[in-house]
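See the structures that follow.
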Structure I
Amino acid sequence: MRAFHTTTTLLSLLALPSITLGYNVKPFKFNLSSRLPHLQELVKLTKLPETSVLGKAGAGTDLTWLKDRQKDWINGYDWNKEQIAMNKSSGWLYLGAFTDEHFRFNHSTVDIGNMTVHFIHQRSSDPNAIPLLLSHGWPGSFYEFNQVIGPLSNPGGKSNTSFHVVVPSLPGFGFTSPAPPGWTLNDTADVFNTLLTDVLGYQSYTATGGDWGCLVTWALHNNHADHVKAVLYTGLIPQTGPTYDALKADPRFADKVDSLSEDQKQRLRDNVIFNTDGFGYFVEQSTRPATIGLALYDNPVGQLSWLSQLYLLGDPLKGTPPSTLNNNTILTSASLYYLTRTFETSVNTYYQNPGQFWSSMRHAVNRVPMGFAEYLYEVQYYPEFYLEEVGNLVFHSVHDRGGHFSALDNPPAYIDDIRTMMGRWYKP
């Protein structure tokens with residue numbers, strides 16, 4: 001474990017890694033408030049049906065929930081307050097580490113090749129801190145890490161392990177350039193590796209991610225092992241969860257399936273449900289992204305309805321501590337997509353990376369230490385014996401709270417897993 005050192009701001013600056021010449025890192029602070037009146041006008045003018053003809057759960061967005069969020073968006077929601085928090089990160093207050101008067105998130109942009117990359121770079125004052133890359137997915141953004149960046153970079157005596165945290169926006173998300181034709185998440189991983197090594201000067205680092213972020217992490221894991229020294233997958237690995245019948249039919253796993261608990265066997269069976277019933281948005285965005293992207297481009301309530309489906313899945317206790325995944329969080333996420341005008345470009349990720357989550361079992365090409373954090377309400381389930389076949393599994397945690405957005409839904413567990421995994425297995 002690494003000792004935490006209290007240092008002055010000056011000493012922290014002296015401890016900065018060398019930054020390669022040729023990259024112009026620009027401090028960045030965003031203000032989207034000028035676009036807010038148009039959003040508010042559209043939300044007010046949007047007409048929703050009086051009642052749902054289907055009238056049943058499982059058919060998609062709940063009409064009553066959507067109407068309530070529309071009212072909140074008009075009458076109670078405060079974008080300007082949330083925008084200040086995203087620039088300052090008042091989220092640190094929640095976990096009791098610091099107040100937002102002590103620290104600010106350091107947003108920056110840099111041009112790498114033809115792409116402008118937006119990222120947060122939050123350095124720890126600990127000279128032994130571990131460089132850590134956090135990669136989001138869809139419908140996430142840098143915002144989903146709002147609760148964890150502070151405690152990871154400055155644990156305030158709660159842990160001896162701290163991190164230099166880097167959170168980029170994926171291409172087409174937030175303030176990063178849209179991905180050009182032919183771009184894949186392998187290209188994104190290459191750009192992020194350049195960001196960590198050539199731009200920020202970290203010649204070794206760790207990486208974690210969920211959703212599309214796990215594909216980025218997988219590409220880093222396999223293609224950049226000279227720099228990536230440990231990885232942690234949160235909730236998903238880059239393939240659909242195996243089914244009970246498929247594992248029973250596989251000679252490698254048949255006996256091991258029998259040793260699972262009845263709950264674990266049922267979770268394997270439930271993988272089929274999401275793979276067949278929960279992937280409607282995935283198919284649309286993978287095959288006809290322009291259809292949904294253009295249809296909802298200037299429709300904030302429509303975007304909220306479409307984006308909310310993954311946020312509303314999972315933990316029935318979401319929004320109650322320690323979860324911060326509440327309705328206000330969902331409105332902030334939807335507002336960020338709309339106000340940055342990235343709904344259309346974000347869904348293109350599915351079209352540009354076809355079949356990535358439908359692949360057969362993947363196998364890492366190296367022995368980079370791999371961890372996996374399992375959350376009870378994630379949309380897919382992977383038994384430990386299956387994960388052991390994917391990579392050099394050295395860490396596996398199981399949590400009975402949290403789902404697809406674990407950094408929002410169970411921040412303490414998310415933080416503890418990163419500290420435990422990287423603190424034990426990162427070797428520069």
Structure II
Amino acid sequence: MLMGRFQWVWRQLRRSLWYRATLFSLGGVVTALVAWLVTPWLDVPSVVSIGARAVDSILNIIASSMLAVTTFSLGAMVTAYGSATSNVSPRANLLLIEDRVTQNTLATFIGAFLFSLVGIIALAAGIYDEDGRTLLFAATLVVIVMTVYQLIKWAGYLTRLGRVRDTIDKVETAARKALEGRMDQPYLGGQAMPSTVPEGLEPVRAGKVGYLQHIDMPLLDSLAEDLGHAIYVQALPGTFLDMTKVLASTPTLDETRAEKIAEAFTISPSRRFEEDPRFGIIVLAEVASRALSPGINDPGTAIDIIGCGVRVLTPWVRHAEGGIDESDQPVRHVYVEALQTKDLFEDFFTPIARDGAATVEVGIRLQKALSALGAIGDNRVKRLVDEHRERLVKRFDIGLTLEEDRQRVKAARTA
């Protein structure tokens with residue numbers, strides 16, 4: 001989906017932990033106060049008032065228990081983040097922080113706590129009449145049902161939160177979605193960069209140090225129309241930029257317009273998964289490299305990651321084989337480089353082959369993974385596969401001490 005900068009910032013905001021917690025908290029406070037505000041216009045039957053006298057004690061129980069549960073949940077989340085950092089990759093923590101189940105659960109607990117707290121204060125102040133207490137009681141029952149549902153869901157979710165398998169699944173999903181997004185819009189919604197770029201273009205430099213996270217393509221298209229010239233984007237999301245790196249170039253550029261073009265590029269200290277397919281692939285390779293380190297020595301996880309990589313790259317390789325659909329791209333005056341398959345292969349296969357060169361099982365699985373991708377790819381992919389196979393054999397010839405193991409790795413090419 002083509003997003004302007006405002007839409008992109010709003011999307012990141014909605015994924016923040018505090019966003020949902022704030023919404024649920026406000027909802028809890030408003031719900032407690034609404035019971036007081038609407039009672040003058042409601043006629044609550046007396047039969048509904050049964051149990052309303054117990055609302056004080058129920059709210060006290062909710063307040064005390066939700067405070068304890070929220071504290072415990074925060075501790076469990078911190079533990080999960082630490083586990084992911086040490087056993088998977090620090091870069092995967094972003095996916096855990098943005099996990100919707102965790103955010104909804106924590107937000108529900110905080111919201112229930114504030115609802116009960118406001119209700120207790122309002123009851124102590126005597127602002128509720130009999131009908132108001134009845135409505136508060138009904139709202140309390142709804143809050144209890146929501147809280148119990150989240151507690152049951154949370155209990156099951158905690159058994160896998162932060163575990164290696166669960167975190168790997170999250171990284172794989174993020175990498176796959178990013179690649180799918182790039183397949184839908186191979187040039188970020190713009191046009192393919194021509195093989196020959198016009199000469200005499202004026203560069204727009206980054207002016208900041210950091211990673212490019214997002215490009216506001218609609219804004220660039222609007223600026224290109226105002227300029228009367230095309231804009232050629234020189235950096236893709238995920239590129240590390242310094243003060244001198246060129247973001248884009250276009251003919252006849254003044255300082256004011258250069259600043260406006262630069263505003264279309266969001267630069268931050270870290271990378272994100274959404275619009276940066278290579279980042280997801282890199283993190284998957286990091287997980288495999290960490291598993292192959294002497295301190296962990298877990299080739300099984302590395303082999304599992306190789307399977308993840310094949311699953312993620314297969315749709316991309318098949319899409320590249322069928323050609324890239326350049327029709328119906330909404331941005332007509334901005335030209336962007338395509339994501340290169342060779343970069344994806346380099347990001348994934350090279351680190352794993354380097355760090356797993358002493359493990360024959362890893363070499364065999366890498367050979368099979370390359371064979372699987374080469375079988376469905378076009379000639380360019382087949383050439384890439386052959387290049388990586390040659391380097392892989394050289395690495396494992398050095399890393400493996402037994403000649404039989406070296407031959408097994410070579411033989412896996414045709415297995």
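Rule-based calculations on the coordinates, nothing more; no lab input. Please read all numbers here as calculations on a predicted model, not as lab measurements. Cβ atoms are built from the backbone, for glycine too; each structure is taken alone.
Comparing structures I, II by Kirkwood radius over Cα pairs in Å, which one has the largest value? Could you put the intermediate results ahead of the total?
Details: I: 22.1; II: 25.2.
Going through I, II one by one, Kirkwood radius over Cα pairs in Å peaks for structure II.
When mean count of other Cβ atoms within 10 Å over residues 211-218 is computed across structures I, II, the figure 26.6 traces back to I.
Ranked by volume of the Cα convex hull per residue in Å³, for residues 179-274 alone, structures I, II are topped by I, which has the highest value. Structures compared: I, II; top value of FRET efficiency 1/(1 + (r/R0)^6) of positions 115 and 139 (r between Cβ atoms, R0 = 25 Å, to 0.05), i.e. the largest, recorded for II. From which structure (I, II) was helix-only ellipticity at 222 nm (-39500 (n - 2.57) for each DSSP H run of 4 or more, over all residues; to 500) calculated, if the value obtained is -21500? Label of the originating structure: II.
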